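Student: Once you scroll down, you'll see the structures, which are given as structure tokens.
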Structure P
Amino acid sequence: MLQATNSQKILRRGFVQAAGALASAGLLHADTPGEVAPDWEQRFGSITDVRGIRVGHYTDARRPTGCTVILFEEGAVAGVDVRGSAPGTRETDLLNPINTVQQINAIVLSGGSAYGLDTASGVMQFLEERKIGFHVGSIVVPIVPAAILFDLQIGDPKIHPAAAAGYTACQAASNSNIPEGSVGAGAGATVGKFFGHALAMKSGIGTASWTVGQQGLVVGAIVAVNAAGDVIDRRTGKILAGARRPDGPGFLNTMDQFMRGAIGKPRLGSNTTIGVIATNAALTKAEATKVAQMAHDGLARTINPVHTLSDGDTLFAAGTGSSRERHDVSLIGAIAAEVVAHAVNRAVITATAIEGYPAAAR
């Protein structure tokens, strides 16, 4: 009988280890090797499944706009990746791994275009009153990165979220039952705008999470979807919401139109998808940045086209470190992409129609 070579032994050992990891994660049936469990699609949760995170919305009753705050009760190490060409952000340079401050206290997602960045001032006030932030002697400076989306085309553009909106969102923050759809930063979000707002549809904000088997790893996301492109079902590839046909029901299919040479021209800077990925894993700033990079794959799976000159797509990633185990960064990033994709789909299927902007759930 031929003896197994060292390389064969290593391959066999790797296979056994991989199978054990999949089994412990609950992804293999005991009686059918390699078969993916059919119920995993139903197991997505929300970003607040990551312990130590609270989320609050402020939605303006005067016109569809608002903001969403993600509070980190014990702080978090964060990174950011900006892929769109028309971003609106605050404190993103601070997240560069070469810079000094290592922890953030909150992240804000807001409507109102650049005006909405002022919501972070209200969040800072809320945290300062509770002496939460970066300590410089007796002085406390809350660290609150933020990103915005453009929703000024709906209703009175002079109405936009300000500092008071951020403060109110903090007061409303909870670790359970996060409203989705046309609330908070997603209140004025729309999609499918390459051929004009007359053919666009309503979008919103969505959340999802995934708990990895028995490893204790949790990865969650919350995403406000205000894309120029169409939103695609991550499972079927069909359009859920996007540019509508002007001559009847159905979708134009933006990419199909592009391939035929019909190129729409949405307003530069008037679209963006912004979001936060959070995990209970301990991450460095460089690792958090990598997770944010990988999470953009979730946008690419569900928005087409994405990362255009007309979009300001920005994703933050944060690790709370509440899990005592050391987790693989590539695993976290890969799951983050899937969780982001699920949250993007949730953002459009939970949205509520407004005048001139029908919703997917009509």
Structure Q
Amino acid sequence: MLFLRAAAVICVVYGVAARAQQPAGLVDPLIGTAGDGQTYPAAGVPFGMTQWTPQTRASEVKCIAPYYAKDARIQGFRGTHFLSGSCVQDYGSTTVMATTGDLKTAPDARASAFSRDSERARPDRYQVTLADYGIRASVTGSTRSGLLRFRFPKSARAWILLESNSRAGEGEIRVYPARREVSGTNPVHRLYAGAGKAAGFSGYFVARFNRPLARYGTWSGGARHENGTLQAGASGMPGAYVGFETSEGEEISVKIGTSFVSVEEARRNLEAEIPGWDFDQVAAAAEAAWNRALGQITVQSVSETRRRVFYTALYHSMLVPRTFSDASGTYPRFAGGGSTETAKGFT
């Protein structure tokens, strides 16, 4: 028996060491997040439509990345389109947060402290413990969809919040209790040519939960609506909350499909890419995709530091160009007034 246990430990240690020497295992997504780099720990796959990252600063303001290493609190986990390493603005994004206790919806109010020791950042997944709530959060993604898993403590008031990061007076959130779904819209605006004008497309999402919604409602700004199912961004970014009663260590998952075309296409993308609820399976597929992409170049240096720097830089370069079309091939014509095209042989 002792021999079998020792053998199992050796196999696990060997597997971890082998993974660390794969290209994806050499990437450090936190490099460049101190401030000047304007990068963020993006989890997902190469050239994904949407990347998933912890959010320490709200909104889609120009030159503000979703995450900065010097910040001490996490406001949620963003499905982002921010151009890594740039000084542009995010667009069409949405943020998800898990909390317990009194319901707090504003980004700063709901934010949680976290320990750097609890933070695990890889190209295929991001994990952290939200210290204020005792929640272990894990995030991974596919090309157009994401899967978030939250391990809760025992709580009579466990919450998951979803927010469309749109401008005040814009955007929309809908709750479909019978379908265990929340959908949202976030209009995109031009940045330079015709700054502030509509870009002709929006960011859309559909979020689906693995448990029935015990409670739900919506908010915008300081206005909250218990049992609300439709929320426009009347006085702030529109959001929706769903509530549960959890036992110690209970896991609740939410998977999210995204699109630049419509809510319907976001739902189709989700069903095409993440039909089930196996977090480890989705993360393993993302890890394999990164190893294939990064492994096209082999670095023969004996210095692990140099290999880590190289593969991290290559990882950052593979966050763009972004997949723009849906699984069906549809994509919006820029400034096309809502008209779409169909990609054939490209994404």
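Values quoted throughout were computed directly from the atomic coordinates according to the rules given, and no laboratory measurement underlies them. Since this is a predicted model, take the numbers as computed values, not measurements. Cβ atoms are built from the backbone, for glycine too; each structure is taken alone.
Student: Taking Rg and Dmax of the Cα atoms in Å from the coordinates of each of P, Q, which one would give 21.1, 82?
Tutor: It was calculated from structure P.
Student: Then there's this: The value 22 for relative contact order in percent (Cα under 8 Å, 6 or more apart) was derived from one model only; which of P, Q is it? Provide the component values of the computation, followed by the final result.
Tutor: Values: P: 22; Q: 18.
The correct label is P.
Student: Right, next: Here FRET efficiency 1/(1 + (r/R0)^6) of positions 88 and 224 (r between Cβ atoms, R0 = 25 Å, to 0.05) has been calculated and equals 1.00, so which of P, Q was it run on?
Tutor: Comparing all candidates, it corresponds to P.
Student: One of P, Q was used to compute P(r) over Cα pairs in 10 Å bins from 0, in percent, for residues 232-303 alone, and the answer was 13, 25, 32, 18, 10, 2. Which one was it?
Tutor: For P(r) over Cα pairs in 10 Å bins from 0, in percent, for residues 232-303 alone, the value 13, 25, 32, 18, 10, 2 is produced by structure Q.
Student: Now for a different question. For distance in nm of label points 7 Å out along Cα→Cβ at positions 64 and 96, find whichever of P, Q sits highest and give me its label.
Tutor: P
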